Structure I
């Protein structure tokens with residue numbers, strides 16, 4: 001007989017915080033040799049300790065009979081006399097992880113959902129084998145609802161590359177742009193999501209961000225501004241025209257909100273549910289750090305996303321930080337976006353003036369907050385005080401106010417495309433517009449080069465740029481989108497309207513939802529240092545992106561597509577229901593990822 005194991009080895013994380021005086025003495029020694037100065041000055045560095053642990057990390061091995069409190073007591077006794085504080089946490093052995101009741105319930109729910117998809121797919125296949133025409137043999141409501149989950153039907157809709165009708169869809173280019181924007185988001189997050197203390201040389205991040213071509217990294221936040229612009233741009237195409245609509249403005253507003261809320265929040269809540277299983281997929285030194293923090297936040301505050309309050313919570317208690325975008329998008333859509341889109345087609349002058357007044361007020365408010373609170377204009381490595389960038393993210397970036405201008409500019413550009421798309425322009429005028437747009441884009445993107453080198457702007461310039469650079473960026477986007485939607489886009493429209501991009505563009509939202517959990521799975525399983533350079537971060541981003549495509553496809557087939565079918569079934573008129581088939585027909589305007597939500 002094998003005797004029972006009395007104890008085994010366990011791994012714990014030990015965090016050491018040196019005394020301030022000791023750090024000052026060490027820093028002075030380096031300063032004497034002109035090392036660790038400026039942005040590299042350790043003594044000047046600070047961060048939000050509720051979000052990231054700034055202390056020195058070590059791994060220690062101890063018998064499993066020693067608790068974390070025992071190890072904490074031992075290490076404290078060893079170094080406390082030197083003014084050094086320690087923290088021991090994350091102790092674990094190689095015992096298999098136990099599944100919680102919440103995780104077991106999640107697995108049961110996902111199995112039921114997968115079973116429904118399989119059954120619906122089999123039924124769909126059987127109907128096709130019997131050559132039953134849906135147009136001639138309309139199924140009853142229960143069967144129609146079941147077939148909404150059919151993978152065959154949903155994959156057919158996902159992979160469709162032809163336009164509806166004979167006319168070219170003017171919004172095809174939007175889907176192509178979103179594909180590249182989504183990769184830009186992933187690429188930017190590769191440098192900020194994870195345990196940065198695992199990097200072999202964290203100072204190399206300063207050198208990377210200071211390079212001219214690498215400005216796409218600290219300025220990756222502009223990809224989100226572009227998403228908001230495009231969300232606003234497509235609205236005037238989706239809103240029924242005053243002469244053709246039989247519904248009142250109030251009814252269209254209410255129905256539009258319900259549709260948008262369903263299409264956005266249901267997949268998001270499904271993602272949160274799946275996120276509860278991520279801790280079972282990781283096993284490494286950092287699997288109880290940021291990952292455990294977000295898991296606990298989502299367990300304690302799952303209501304934050306459906307209540308549209310997640311982006312008003314502090315970063316350290318927010319349920320999955322990237323879900324701020326879901327809340328901000330709906331907040332702007334409800335308060336500004338949809339009302340402006342409904343009004344601008346009926347009262348173009350009045351609604352345009354009021355909307356731009358609101359947008360400029362939000363820009364001014366953002367500039368005032370940046371100046372008053374003394375935070376950075378955006379994400380930057382121009383200072384060793386990382387807390388300034390984190391404060392910008394927490395109090396400005398994730399709130400909806402600074403993004404209103406992008407949404408409003410997009411709606412106005414969409415209105416011009418719908419109502420004034422046939423206005424003739426001379427060749428040289430169009431060339432001038434393209435050059436102006438390019439100049440504005442390059443200015444916003446590369447004016448930050450000296451700032452990321454450590455030469456931060458003055459407080460007034462910092463505030464003005466932080467408050468109004470999204471306005472300049474949105475103005476720069478107006479002509480390319482207007483030109484593409486009205487047939488003047490040339491190679492720009494041709495490239496982004498490429499049919500091969502359309503299936504991927506329909507997964508954009510699901511890719512966004514799933515890519516951050518992919519980063520946490522990677523970090524949670526990491527057991528060695530990683531090299532922080534452009535090539536390895538780019539290859540990591542590409543891997544995360546395609547992993548997110550796979551899991552985003554599953555989320556789309558099981559949740560997003562059925563919800564789209566269900567909302568069409570619930571809100572179509574009785575006359576439409578009598579003619580409807582189990583295939584959910586695409587709306588008249590569809591740009592790939594974003595179908596009509598009105």
Structure II
């Protein structure tokens with residue numbers, strides 16, 4: 001008998017299904033060589049036939065591949081398969097090179113994201129693209145090899161793979177997307193091969209265990225902050241022949257040696273920037289916390305955004321005469337910085353008492369963050385630039401002159417010792433009350449900045465209509481706030497990093513929120529007055545409760561007490577909205593009509609924080625049971 005032809009499309013099978021072979025081949029049980037089995041001829045008749053052992057093995061392989069394909073959701077487009085989601089159990093995974101007969105060319109966005117059981121993955125050579133967040137948050141993944149055909153790795157493709165120790169590019173000409181390997185905290189080795197074309201912004205940021213990296217000659221672009229927060233990085237090497245970049249002493253420069261791009265953050269001690277450098281790039285020395293001295297050469301003309309930000313051990317900085325541009329936050333959060341000096345011949349900048357100003361002294365650019373005590377800004381200064389005083393941990397108080405008209409964003413953020421901001425009473429734009437900074441507005445005052453060193457409960461004054469962005473940012477000692485009935489809006493991020501903030505009391509209607517999750521990062525409870533409007537069960541993602549008077553049953557004042565003469569009495573504290581009138585009543589039987597008023601008390605507000613209190617005692621009370 002002749003071997004029958006296996007039908008091309010048997011009844012009940014679909015070529016479009018992922019398991020099309022499995023649907024009909026599994027009907028043929030595996031047998032030893034020469035064992036007769038039933039099969040169907042093209043005419044539809046069943047016959048007995050013998051097949052060799054290799055055919056049985058082939059069927060088992062096909063069955064296994066088909067079962068594996070079930071682990072993947074996928075889409076087919078233009079004859080190519082994209083894995084859209086992995087549904088398997090994890091462990092060591094090998095992505096199939098075909099699904100449903102189509103080549104797998106792409107691992108889709110988020111396909112393996114948050115697969116915590118994935119320990120290794122083999123990506124087939126057919127894959128040309130790895131999507132956004134494709135393997136993000138795969139904490140057990142330890143190594144990855146990028147096949148040679150991959151040309152694109154999407155943003156955040158492997159971000160927060162905390163167990164990833166090694167990455168190898170098998171001569172792939174890939175462009176590495178933004179944040180592709182961001183926060184891979186265990187990553188110690190990267191082999192980029194010799195064909196990688198680009199490294200996106202933040203691609204290897206926060207890889208805190210990475211000691212070094214070699215940039216191949218093929219790389220044509222490196223994005224901003226590609227190696228930021230790599231606290232173990234001591235060396236960046238560029239291979240010879242790269243037409244765009246070069247390195248000297250482990251520091252990354254452009255090929256012309258005119259721009260310093262990145263100094264590795266684990267470098268220590270002092271460093272002299274090469275004499276031909278004219279531009280210190282954005283974030284160039286960001287978080288170089290062990291650098292104690294950096295010499296800026298005479299040819300430098302510009303200093304980029306956050307160029308020296310976070311250089312915690314830097315004590316002094318000298319700005320040469322040719323510098324004409326200093327961008328935002330250039331010396332932000334340099335906690336040991338005591339002074340900034342400027343060459344007398346510099347036409348753009350000057351320094352007074354170690355504080356950086358523009359030449360006309362109308363704008364204060366940077367207050368050294370290590371400078372302690374109090375400071376009065378000179379009259380004539382019109383603008384305080386963004387982040388000018390931010391992270392000045394020793395600054396206690398600051399006085400603003402009549403001339404101030406503008407204050408940049410984050411100007412006083414994270415000043416954790418600052419308890420007082422005072423404004424000249426004749427200032428037309430700003431005012432202060434109780435050490436708090438306000439912006440004058442035709443519709444009412446707006447709270448601009450609450451000093452980060454102020455502690456306890458604070459009552460925002462009546463008449464304040466808005467709380468501006470970052471107004472309470474990083475105020476770790478404030479424990480509670482009372483908001484006036486005049487308040488109409490709270491802007492975005494007004495209360496970030498207020499770790500001790502426990503109670504929020506509102507005297508009026510619910511203010512508009514710039515961000516519906518404004519209070520989500522604190523543990524406070526929101527209280528609102530009876531009769532006010534627009535309140536719900538939550539406000540800013542915190543529970544909202546009616547602000548009723550409460551008997552403080554948990555404090556030491558509550559219960560039967562004995563006075564100095566041995567007489568017994570019952571006492572407790574009452575708290576609630578200031579100036580509220582509270583009736584204290586008693587009843588022997590708790591039945592309707594049996595209640596007697598003992599006292600009508602007003603909740604006084606001695607601390608002027610909007611929270612009233614009264615201590616009640618009843619000498620006629622007796623303990624029951626005795």
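Taking distance in nm of label points 7 Å out along Cα→Cβ at positions 512 and 560 as the criterion, the top structure among I, II is II, with the largest value.
Out of I, II, which one gives -1000 for helix-only ellipticity at 222 nm (-39500 (n - 2.57) for each DSSP H run of 4 or more, over all residues; to 500) as computed from the coordinates? Only one of I, II returns -1000 for helix-only ellipticity at 222 nm (-39500 (n - 2.57) for each DSSP H run of 4 or more, over all residues; to 500), namely II.
Each of I, II could give log10 I(q)/I(0) by the Debye sum over Cα atoms at q = 0.18, 0.19 Å⁻¹, for residues 256-383 alone, but the derived value -1.08, -1.12 comes from I. 33 is what came out when percent of Cα pairs over 40 Å apart was calculated for one structure; which of I, II is it? Computed on structure I.
Ranked on FRET efficiency 1/(1 + (r/R0)^6) of positions 344 and 464 (r between Cβ atoms, R0 = 35 Å, to 0.05), which label among I, II comes first with the largest value? Of structures I, II, the maximum of FRET efficiency 1/(1 + (r/R0)^6) of positions 344 and 464 (r between Cβ atoms, R0 = 35 Å, to 0.05) occurs in I. Upon calculation of relative contact order in percent (Cα under 8 Å, 6 or more apart) from the atomic coordinates, which of the structures I, II produces 4? The structure behind it is II.
Coordinate-derived values only; no laboratory data. As the structure is a computational prediction, the values presented were derived from the model and not from experiment. Cβ atoms are built from the backbone, for glycine too; each structure is taken alone.
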